[in-house]
Structure 1
Amino acid sequence: MTATYLDLTDVDKITTMLLAPPAQYEGLRRRVVDQFTLVSANRCLLQRSVNWGPLDPLLTAVARPLHLLVNTGGRLPDEVSVLLPVSTMPKRALVAFNLLGPGGSDAHLMPYPASVVTQGNLVARLAAGIGHPPSEASRFVIDAISRFRPGRLSGNHPALVPQGTDSLDVRALREYLNKEADLALSEATVRSWTGIVAEAQVILGRALAEPFDPLSSSDNLLLAVGELRRDPRVPDDLDEAGIEAYLREFVAWIDELRAGGDPAVPVLSTVAEYGRRWEALAAVTLDPYRPALIKMREERRTLVDRWSPLRGADRSMWSSSLWSWLVNPVALVDLDPGGPGSYHVSVGTDDTSIEIRNPIVIDLFNRPVERTFVEDVQRNREVYAYYTTDARRPARAKLLVGLSVSRDVSRMNLAIGVLMVLTVGLSALPFQLDTNAVAVVAIPSSFAATVLLTRERSSLAAWVLGPFKLVLLALLMALAVTAGMRAAFGWHTSL
């Protein structure tokens, strides 16, 4: 049987309720498992599993009136087709993305425009629930915020992207809107629009409580103007005055929500989040009376850094010494528990020469999270994993782990480094060396050259060992210089 009694409105209602479930349905998303594997200095493999409980309570409640079930005697069909949320993902191009449905069946990622519509419907449902539904014009702006992707700016016009966390200036916004929205705007107009939306941007940012993102269409609402003009539901002859009217109505709705107090915060934070993330929805066929497992696989950019954001702030956890910089860089992965169900996350590498150390959860402002509500943990030199079911855990955070080479490799490298320092120091002293001494001096340099010429198993290992190899290279060059000086000044015996 198929779920012919579910029309498109029912399907969308089910999906939005799964994204933000009412209290009676919060247990439907039972478990989320994230496994991060640092593959190289540039790639991180994320494998996510989402366990859903039987969906029959929700499906039965939505598929009303009950007379639509008469062909099955009041029972749901054996198979239904639904859209299940998989993850709230950053707005960036997918790489090596793959989905599997229940029992290894096919699962199809819904197109981005379909996610945009669902996200807008979710915002509208949340806002209507507190008595402040968006107007048609505000809904168009909400969808434009969701539809904007940073690659439209950073990929097509990289010269306009600000450095760090600086906001886009008026000139950059004007040039972007001219090229991407076909709007020949004056700087005065862009400056005026910036003033109109400034307070709304602050309200949205405060509700989301995340660091400012210059390429987020909720932190910079004018980035969504191009998407507003491209919306097929918006009149084709939308001019500057019309765009300004849409912006003013959206800003008025945001002010209305702010006046609503704490109940409006989830609405504001959802709008703000969809300025920088989007919902990945999987179209699957499942048995409504049985649990379902959705598996996702994706390659992401490896976020590694020489300096930990905690170094200098917490010396008991991280050392800020030069030696620590040389041998202990850090990697960060984004944590997304995905709801109130249990959450299990693990991070490791597929290179046995790299070990992880000092794992710690930090917030998006790079501050240690005091209470992560960990209930079970497993850690060794190659993997760190923890488990939690506490709903008070951070909704979004980052897991920071230190990276270092394995102990056997580090001991050998340390020995070679010490020998090279002694060799350079001995060669720099102004006294004569006999033939045997010169031969002994040359041995550490051959070891160092071997280390430099040896190719690491992965680019991650090469990146971790990069500073150490630079030191070895500098010592070899210093040894060559001292040898030349000896030849020039006669600090050796004749052979």
Structure 2
Amino acid sequence: MRSIQHLGKRIRALRLREGLSQTAMAERLGVSASYLNLIEHDRRPLSANLLIRLSQFAGFDMKSFAEGEDTKLAATLMEVFGDPIFEGNIPSEAETRELAASNPEIARAMLHLHHAFLETRGSAATLAAQVLDRQDLTGIDRGGMASEQVTDLIQRYRNHFPELEGEAERLWPEARLEAEDLFGSMAAYLEKKHKVKVQVMKAGEMGSTVRHYDPKRRRLQISEVLRRGSRNFQLAYQIGLLDCSSMIDRITVAPELTSDESRALCRVALANYFSGAVLMPYAEFLRAAQEERYDLDLLQHRFRVNYEQACHRLTSLQRKGAEGVPFHMVRIDIAGNISKKFSATGIHFPRFGGLCPLWNVHSAFQRPNEIRVQIARLPDGRTYFSVARTIRKHRGGFHAPEILYAIELGCDIESARQLVYADGMDLSNPAGLVPVGITCRLCERMDCGARAFPSMHNPLRVDENVRGISFFAPARKVPS
């Protein structure tokens, strides 16, 4: 079987956690103590058979040994150390990678500690603002940490849930769904199988609610403000909650989810996933995406979904042996707040700060409803091709506020030619590259005019007599 390398430090950390000597652990694994010593020092690879034996007696999650887990953990730690509270005590990037590789549990504990600190700091700020405004001391938000935990779980699954895909495929013949009348056929299925009656209600009766399910009266109400695709999505979502409840519960029993809020939020995310899989069946959607070269307009019209739903579905095409292009996706509002993120390309989106303002997703607000393309290069040389566009949430009427978001969908530059949006572009021309970072605190680029914070790699130095391209970037004299 294939061998797995560079796991020595993690094996040693696991052994020490179990309180075992090298001799005792070697006996359990059926190898010599000297061979185990070589494994722990990465001088011998760990075979897959040995890894299975290790899991049987130690009971660890083999997914935690997956390729790239150390890298993701180290990247998140570096972002944590970019917090100004660590000013003057920032470990090097090499030290951070070492910690993530050799002591992943300690590294994760540090992440949880920082989450708790941010939550406490946010609550304190909210309390202070409420006291100053003489408001009630209620409504402290705990949703930020919950959403990050759900994002971690989805990222671990690479945004692909085979069991939910199977249930979505099963639904079509069982419910006798008709592509030309999905709403009617799903409503009939809900009433026949679950005794749930579907009603489309006037906006005035629903207020700001677009979907409301009453489990006691077995009634599902959908607002008239939703367009056809969104109405279909909400019906499929409700079917997912009813048909796949036990399956969803099994997935939400995960170490990432530590609170009732995060587990409830995860149920919503998984039901949304099921809904997307129903409206855009895997094999059919993948075939259409490849034939149309990932043309989002064509895909959304063909499957009667909106732009965001089509983007999200593209990120989930990770079935073994039938993969689509690996994409990353991020959604922001006009203030730059990240409300959705997923990455199958290796990008680690910030948890605690704003995304680099040079990313394509921000420029989409300059020309709403138009596709914007970009070739972006990170400081480490990784290059990505992306498309970005704004989306508008449905309005309930003239007086209802309209919410504008922007979505970026990106892939490795090597996959760009599979996308229709790369036609006519010289992908190898360095003049077309936009130098970007992840977030200012972590970015090494010191000649960036968009820098909004000092880099953790370069302490802030203020000279009242010299002004650089940015207040947080050092000024450099032109050679005379």
Structure 3
Amino acid sequence: MRNRGEQTICAISTPPGVGGVAVIRVSGPQALLICKKIAPGLTQKEIKSHQIYFTKIKDTATGISGGETVDEVVVSYFANGKSFTGEEVVEISCHGSEYVAEKIVDLLVDNGCKLAEKGEFTYRAFMNNKIDLVQAESVLSLIQSQNQASARVAVRQLQGYVSKQFEKLESDLTWCLAHIEASIDFSTEGIDVVDPVVLIQKLKAIRVDLSALVSSYRSGRLVKDGIKVVLLGKPNVGKSSLLNIFSQDDKAIVTPVAGTTRDVIQATTLFDGFRFTISDTAGLRATEDLVEKIGVDRSQKEAGKADVVLYVFDGTEPDWQIAKTQLSEVNSPVLILVNKTDLLSESQRAEFRKKLQNLSANYQEQDIIFTSGLDPKSRDRVLTSVKTKIGQLNVLDEAMITSARQYEMSRHALEMLDASLQELEKNMGAEFIAMYLKDSLMSIQRILGHVFDDQIMDRVFKEFCIGK
């Protein structure tokens, strides 16, 4: 893509399939000129930026006088420097027939356009300084968002809230590095350009801001990818029934036969603006059945990936010893679900709660939830408790990162910053301090795209669709 800047590109920007409208995007120095060739009606109009025009697409290769009409369309025009890509852009809105949209693209290519590569429109926006790399990644996040929370975070990133935080870090690190390098230049003359105490205070303040960004990734990942919840417990305690209630769908087969579920069954649901991925697993027990053994092993592996494990008890037949053993092997945060409690009296529930708290000091009152496969309200109680267990997820946080690339580079920048602080506090040579700070600064610049190479570009844009 780096060698295509002078070419005019085109692609269908709407999803494949039949719809009311399809949109073809054209971007590049000859966008309007090429579109006039296939829409002769545009030559008769004074085309102005940010206005739309009704016209007809014509295929002149058919031999019909004036060309055969392919479709009646609406054309939007954006002048050079005033579009998403920063180039001259024309967007053609045609009827949502796959044939019609592809025919218009064919005509554009016949008249000089090149088919766009994946993410090329966003890439051009980046290269033309319309957006930075953080905002480019947010475009993909917004396209892929499946719930209110992830969409809100992506929009805020697109608006530049995260970029501003990284730009401030870049500016502050540049100031520190400039003063350290100036100290090196004037070291032979015995001049202190900056007081080491002031420099340490400045770097510690930078560390606070950078550490907050690194820490935000956990919440950002949960918002973007969803909260992963795993149902765990002995066979026939009601896990499958609960999965169906939580997902509001009959995802799992429910029978009175222990061991019905032999593999991991997943369902997704939206709750309070967040996406939950809930996994029903094979019941944990010793078994000689080869297939069931595999299912139990998969259950344990699935629990290791969970943000929260829901350990399910049969409220009518609890097995305390087995539960204690199984819970000791879980490393993820745990909520205890006491199921089938429609069959328990209030005194039995109180006794059950007391025994659970005696089972482990880790389980507090709020970690124990009474549920029933017959009670639809169990869903709200459990999913609310899952959110509480995870902690506050403030989707309006102005500096929440969701990209693994941003996280890796931020963490490296933090490590290099810590190394420079250690060297500074030990009164080590300014050359060593400058080396670590330069590495930290370079990581921040790579996040923003102020410094980039082919590897970074491939990582950012390879997941984009054609047309964006």
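Bear in mind that the values in this text are calculations on the coordinates, not laboratory data. Everything quoted here is computed from the prediction, not taken from an experiment. Cβ atoms are built from the backbone, for glycine too; each structure is taken alone.
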Exercise. Assuming 0.35 is FRET efficiency 1/(1 + (r/R0)^6) of positions 151 and 215 (r between Cβ atoms, R0 = 25 Å, to 0.05) as calculated from a single structure, say which of 1, 2, 3 it is.
Key: 2
Quiz item: A value of 11 was derived for relative contact order in percent (Cα under 8 Å, 6 or more apart); which structure in 1, 2, 3 was it taken from?
Solution: 2
Practice problem: Work out the source of 185 here, i.e. which of 1, 2, 3 gives that when volume of the Cα convex hull per residue in Å³ is computed. | Solution: 1
